[in-house]
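Chemist: Alright, structures below, take your time with them.
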Structure I
Amino acid sequence: MIQVQTKPHKRIEYHAGTITMCVAGSENIQWDFELIRSINGEHKNSVELKTEATEVQREIIVGTILANLKCEQIKWT
């Protein structure tokens, strides 16, 4: 007999998103990203920036997105 649980114990979700913010050294204010949520006993979030940016800009934008996730200041659509 084979038994399989109905609820997954591991799951990875990919969510497309945008953030509007000014970053020093760039005229761009609209940034596209992908939020990757991993659920494996605990929730882990990571962000992959899709819009071209320097490493410093990337760190600022990703940090801002992750900080807003922790504060639940994200608009899910």
Structure II
Amino acid sequence: MSLHLLGGLVMGGLAILVGLAWVFGALRRRRDRAETAPTYAATGGIVYTVFQLGCAGLLIVGGLAILALMLVGTGS
């Protein structure tokens, strides 16, 4: 296994890991903020959480794309 392939696999895996941590953090923040509903609504509420989940989803998809490109690239 070349260092180029290993680096790509590590970078893709790290992007997925950070994305998953971001998802769990967004969900935890939503649960914590739901306890103080007026403050949660005043600071953006669910829109902020959806935005965070969308960004985390893009990061996960990007990590999967990196992994796919690295694995497809080794076949040629």
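Chemist: From which structure (I, II) was helix-only ellipticity at 222 nm (-39500 (n - 2.57) for each DSSP H run of 4 or more, over all residues; to 500) calculated, if the value obtained is -30500? Mind dumping the intermediate values first?
Modeler: Working: I: -7000; II: -30500.
Only one of I, II returns -30500 for helix-only ellipticity at 222 nm (-39500 (n - 2.57) for each DSSP H run of 4 or more, over all residues; to 500), namely II.
Chemist: Compare distance in nm of label points 7 Å out along Cα→Cβ at positions 39 and 55 across structures I, II and report the one with the greatest value. All intermediate terms of the calculation are to be shown ahead of the outcome.
Modeler: Numbers: I: 3.5; II: 2.1.
Structure I comes out on top.
Chemist: Ranked on relative contact order in percent (Cα under 8 Å, 6 or more apart), which label among I, II comes first with the largest value?
Modeler: Numbers: I: 23; II: 55.
Once relative contact order in percent (Cα under 8 Å, 6 or more apart) is worked out for each structure, II has the highest.
Chemist: Of structures I, II, which gives 15.9, 62 when Rg and Dmax of the Cα atoms in Å is computed from the coordinates? List each step's numbers first, then the result.
Modeler: Working: I: 15.9, 62; II: 17.0, 57.
The structure behind it is I.
Chemist: Which one of I, II has mean count of other Cβ atoms within 10 Å over residues 7-14, as calculated from the coordinates, equal to 8.8?
Modeler: Values: I: 8.8; II: 14.6.
It traces back to I.
Chemist: Once distance in nm of label points 7 Å out along Cα→Cβ at positions 15 and 47 is calculated for every structure in I, II, which label goes with the largest value?
Modeler: On the way: I: 1.2; II: 2.9.
Ranking I, II on distance in nm of label points 7 Å out along Cα→Cβ at positions 15 and 47, first place is II.
Values quoted throughout were computed directly from the atomic coordinates according to the rules given, and no laboratory measurement underlies them. Keep in mind the model is a prediction, meaning the values are calculated, not measured. Cβ atoms are built from the backbone, for glycine too; each structure is taken alone.
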